[in-house]
1. From 1, 2, which structure was distance in nm of label points 7 Å out along Cα→Cβ at positions 252 and 396 = 0.7 calculated on?
2. I have 3.6 for distance in nm of label points 7 Å out along Cα→Cβ at positions 140 and 196, calculated from one of the structures 1, 2. Which structure is it?
3. I have -22000 for helix-only ellipticity at 222 nm (-39500 (n - 2.57) for each DSSP H run of 4 or more, over all residues; to 500), calculated from one of the structures 1, 2. Which structure is it?
4. To which of 1, 2 does the computed value 1.4 (distance in nm of label points 7 Å out along Cα→Cβ at positions 244 and 276) belong?
5. Given a value of -0.43 for log10 I(q)/I(0) by the Debye sum over Cα atoms at q = 0.07 Å⁻¹, calculated from one of 1, 2, which structure does it belong to?
6. When mean count of other Cβ atoms within 10 Å over residues 116-123 is compared over structures 1, 2, which one is greatest?
7. Check the numbers for relative contact order in percent (Cα under 8 Å, 6 or more apart) across 1, 2 and tell me which is largest.
8. Going by FRET efficiency 1/(1 + (r/R0)^6) of positions 300 and 340 (r between Cβ atoms, R0 = 30 Å, to 0.05), which of structures 1, 2 comes out largest?
Structure 1
Amino acid sequence: MPDTQLFSDPSLLLTSAFASALVLSLLLKFWLSSRQIRHVARHRDQVPAAFAQTISLAAHHKAADYTLAKARLGLLELAVGSTVLLGWTLLGGLSALNQALLSWLGAGMLQQLALLAGFVVINGLIDLPLSLHQTFVLEARFGFNKMSVRLWLADLVKSSLMGVLIGLPIAALMLWLMGASGGLWWLWAWCVWMGFNLLLLVIYPTLIAPLFNQFTPLEDAVLKQRVNQLMQRCGFSAKGLFVMDGSKRSAHANAYFTGFGAAKRVVFYDTLLAKLSPPEVDAVLAHELGHFRHRHIQKRIASMFAISLAGFALLGWLAQQVWFYTGLGVQPNVAGPNDALALLLFMLALPVFGFFVAPIFAQLSRQHEFEADAYAVAQTSGPDLAAALLKMYQDNASTLTPDPVYVAFYYSHPGASERLARMLAHAPVAGQPI
């Protein structure tokens, strides 16, 4: 094929760009994962000197083995995911599904919703074996999975119903806006999408999360008093302090804020409270308060607003270009709307190109974590926060020796050594090991 034909045909150019980006991203992901596997395996048999007094060799082995097992499963998921992506796009899977539904239902809103639903169901079925393996084989092997098959099925039914009751109406509204709002449909759709996401921040803690977990008020009087004093000292208020029964699904521990505005809640996993001392819980909570003090949540929401606006504007333009469909292996409808096709193709193609800017957002997230750590150290105790994080690293089997390049590309939180060294530098204690 002459080069002039390639550059004069937008469809061929998009096909070439998409295929090249997919291959390049796939090679880069495999290279990064192989680096991580080699680096962790190479350091498996020796605890880093900074942690030698606090982390046992057995715990270090477990963290390395868990990291290696997840990385190897990730390689399989990467291969399957890339094959499925090719199947949906350049190999014609999405086009075939669309044509089959057109023949059955005819053109219109019902066919478009069926296309979205069919795509979600088929993708879910493809992902199911690896998801089951991760939960009931890999996580169980390392003692983390506490979920029964019955609970897993109950979660599946609930999440599916939530998808039908919430997802389908939102999808229908988006499709209607795409067809009825003229050339600026993408602006109206963006407003609806942002409003929906803000609404979720408000209703999730009280209406959605309790469908999957039980939340009970924090009853430990001493801990409750400490937490309230810390929040008052930091000028923060929340609607309540709650304990979540995370132990019924996993042995992993965590704590988080949820909600928005007056609906904010502080949530502790029961597994976390069972493992940390009250001063350590204080320090973890102070870290979360640091995110609010530095307005990280607002900054992330503002970034989401800006990025999604650009995304909707781009989709608004691409949806009108025939080469956008044909370049990604789809024959657009001649006598009916292509809005659902445009949405699905955009969702499939965007991550392939967006992957290459992911390190920028990862770096920003790590910087936010450093800022929240510094705030926590100023409000509580550096050694307490370090001890809490070490317990969480150990209990979650997080490796202390990740590959630095892998960290730079993927990690939303700093690596343990860098994070704890910087943290304790703000409040060193003589003779205190990390």
Structure 2
Amino acid sequence: MLYHLREAQRAMLNPLSSWAQTLGKLYSHPYSPYAYMPFAPRVAAGFELMHRLGKEYDKPKWGLDSTDIDGVTVPVLEQVEIDKPFCRLIHFARQFPKSAARRPADPTVLVFAPLSGHHATLLRDTVRALLPHHDVYVTDWIDARQVSLSKGPFHLHDYIGYAIEFIRHLGPKVHLVSVCQPTVPVLAAVSMMASLNDPKQARTMTMMGGPIDTRRSPTSVNNLATEKPYSWFERNVIYRVPGRHAGVGRLVYPGFLQHAGFVAMNPDRHTESHREFYNNLVRGADEDADTHRAFYDEYNAVLDLPAEYYLDTIKAVFQEHRLARGIWKVPFEGRMMTVAPEDITKVALFTIEGELDDISGIGQTSAALELCSKLPGHMKRQTIVEGAGHYGIFSGRRWRTLVRPQISDFIREHA
């Protein structure tokens, strides 16, 4: 019922948002006489703020049409490498000129984006910084409300299966980068491939701000998952997709609930951000206003998660800590396999954590270093990014100047 109420709310807010957008332009467009009234900037700013608070945010575009390599602008094509029911493997193919035919090939990097409420485009800055130095692939997850019931369920072990399929497809020279939530299924996938002595194991895996062992430095996110019983999540946050979507009838954890949770973590920060946006519009500080728009265009665009996947994650990762305790068994290729990170001996590991991360606390990601107990010491690396919160380790200035260079150095060291 909550999902249906939310849809009804959207139906009412969309016309109001469009009305506010129109009036905002009436008081700001240079050809409108109303734009030259003394109070026009404040009225226009108020209407734009109303429009943005009420509008529905669609999945943003990647917008990565080119990259700069050695001072040369190189076009980039966004190509679908593998198309699965719940995910597309995207290749950002750099189109080098013929004169660069003898240029040494850059290491191939497979970036695993989180399936945790936001679209994979949240990693746009991550990909943008990697493109000049690597051949980049990204998992682009599909909104579960757009996936027909006929495609079946999607569990946490299906994520692991996708990861193994993508790694095998790209071959044994690939380097893995997992951001936040996927550190767990990616470590499981690498562990299982090691247990099978798969010839297409990756070269390296970089894990950033992920919940490998949430018993360490638990955050408010971790506490919520442990304070409530599993049955509470089943009863209170799982809903069926309403009729106007392709996935009608599918059980999901709605993205709007996840978004509400994100906002509730820092309500004062968001309130202040919107107040500053209003003031910037009044002052005509267009650059600062555009920065606000770009951030919230991404932040407010959310997707629904398959209910099976979400509930599996709550139980296996946050409540029972199966990976960290060595008791995780996963169905794969007709058998049950124990996830055994101690079997990893060939895939170098780099863990990255933010000093101020309020989603995955310090020590949760680096727990992977201990779990991979048979991996030689020279194949392990760890760093804590000073002053960085959760998003700061894969987006923004610290990511571009501090983190990305370390990842590229680590990859080339083990390439």
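A short reminder: the numbers here are calculations on the coordinates, not readings from a lab. On a predicted model such as this, the values are computed, not experimentally measured, just so you know. Cβ atoms are built from the backbone, for glycine too; each structure is taken alone.
1. Going through each structure in turn, the value belongs to 1.
2. Structure 1 accounts for this read-out.
3. The read-out comes from structure 1.
4. Going through each structure in turn, the value belongs to 1.
5. Checking each candidate, the match is 1.
6. By mean count of other Cβ atoms within 10 Å over residues 116-123, the leading structure of 1, 2 is 2.
7. Largest one: structure 1.
8. 1
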